Structure P
Amino acid sequence: MDKSESKDILKFSIIATSVIVILVLLFSINIIENALISFTAKSTNALLNLFGVRTSLRGNTIALLSGTQTKLQIIPDCTGIYPFIIMVGFILAYPSKLKNKLLGILFGGILSLLVNYIRLITLIVVAEKSYDTFQYLHIFIWQTTFIILVIFYFLWWINWSKKPQKKIKAKI
C-alpha cells in the first residue's frame, strides 16, 4: 500500500466517522427520535394488521391480540436508523458524483426500510410462538443480516457508481 492509498483510506475513515457521529447525534434529539419511533410503531402495527396479525398499539408498544398477549415495545434500535446511518456515512465518504451519492442514499434508505419491516414483522410473529427463538433471531440473525446488508449494498453501490452513466442525446 502506497502513501496515496493510505491517505485515501484515512480520508474515507475520517469523513465516514464524522458523518456517522453527526447523524447519530441528530437522530438522538428527543423530538426526532420520538417521531421516528412513533412512525415505526404505527406503520409496523398497520402492516401487521394488513397481513392478518391482529395487534393493537398503545404508545410505542405493539400487543398481539391472540391468546398470548405478547407485547413488544418499539425503541430507537427498532427503527433501523443506525445501519442506515452507517450506510449513509460510507456513501458520503466515498469519492463519487453527488447524483450517485444521492441515488445511493435514496435506494439504500428504501431497502433498509423494507428489510426493517420484514425484520420487525418476523420478530413479532415469532415472539408469539417462542421467546427463545425471538431472542436468537433478534440478537444473532437480524443484527448480522443488517451488517451484511450495509456491507453488500455499499460494495454494490461502489460498483454501480463507477459505471459510466449513459447520456441520452436528443436529435433535433
Structure Q
Amino acid sequence: MRIRIQCKSCGLPFKTRVEPGIPQVQCHNCQHSIPLAKEGWSDDPPAVEVCPVCECRHLYRQRDFNRVLGCLLVLIGAILVPWTYGLSLVVLSLVDLALYYRLREAVVCYRCDTVYRDARPGPRQKEFDLLKHDVLKYGKSWDRPADLEDEALPTDGAEDGSR
C-alpha cells in the first residue's frame, strides 16, 4: 500500500510503499529507519486498523484530493467572477463536487499524520474530528487548568470602580 509519512529525524515527508512483513521503511532524505508494527494492518484487501508507524488506534478517513488543486480551482473561479458574473464559482464548484465523488478515500493517523492511500477505511474510522486530533496530537483536554480555577473571570469592568 502507498503511504506518505514524515521522518522523525529530518522532519521531511516522503512517499513509499509498505507491505505486511516489512519491518521498517527508510527515509529517502536522511536514510533514517522507521520501524513498522506487524499487527493491525493487512495488505489483502488493504486495510489499516492500527497505524504501523506509531501504533495509534485512532485513524480517520478523508477524500484523497490534492489540496493545491482544490485551492487552484477556487482561485480560478474567483479571478473569473467579474467576467462571468459569479457563474465561474458555480461551475467550478460542480467540478469540485464531481471530483469529490470520483476520488477514493484515504486513511490518516491522528497522531503521526501518516496517509494510507490504498487502504480501505474500516467501520471505526469516521470523518476528521478536531477535538480528537488536539487531544491525541497535543495532549489538550476539556478540563480547566488548576491555576485558573481560583481566579475570578473578568466581567464588564463594573466591579473595579472605573465608573
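Quick notes
- Which of P, Q yields 16.8 [mean count of other Cβ atoms within 10 Å over residues 3-10, calculated]: Q
- When volume of the Cα convex hull per residue in Å³ is computed across structures P, Q, the figure 161 traces back to P.
- Computing FRET efficiency 1/(1 + (r/R0)^6) of positions 43 and 83 (r between Cβ atoms, R0 = 41 Å, to 0.05) across structures P, Q gives 0.25 for structure Q.
- Of the structures P, Q, the one that -23500 was derived from, the read-out being helix-only ellipticity at 222 nm (-39500 (n - 2.57) for each DSSP H run of 4 or more, over all residues; to 500): P
Read the figures in this text as sums done on the coordinates, not as results from a lab. Everything numeric here is computed off the predicted structure, so don't read it as measured data. Cβ atoms are built from the backbone, for glycine too; each structure is taken alone.
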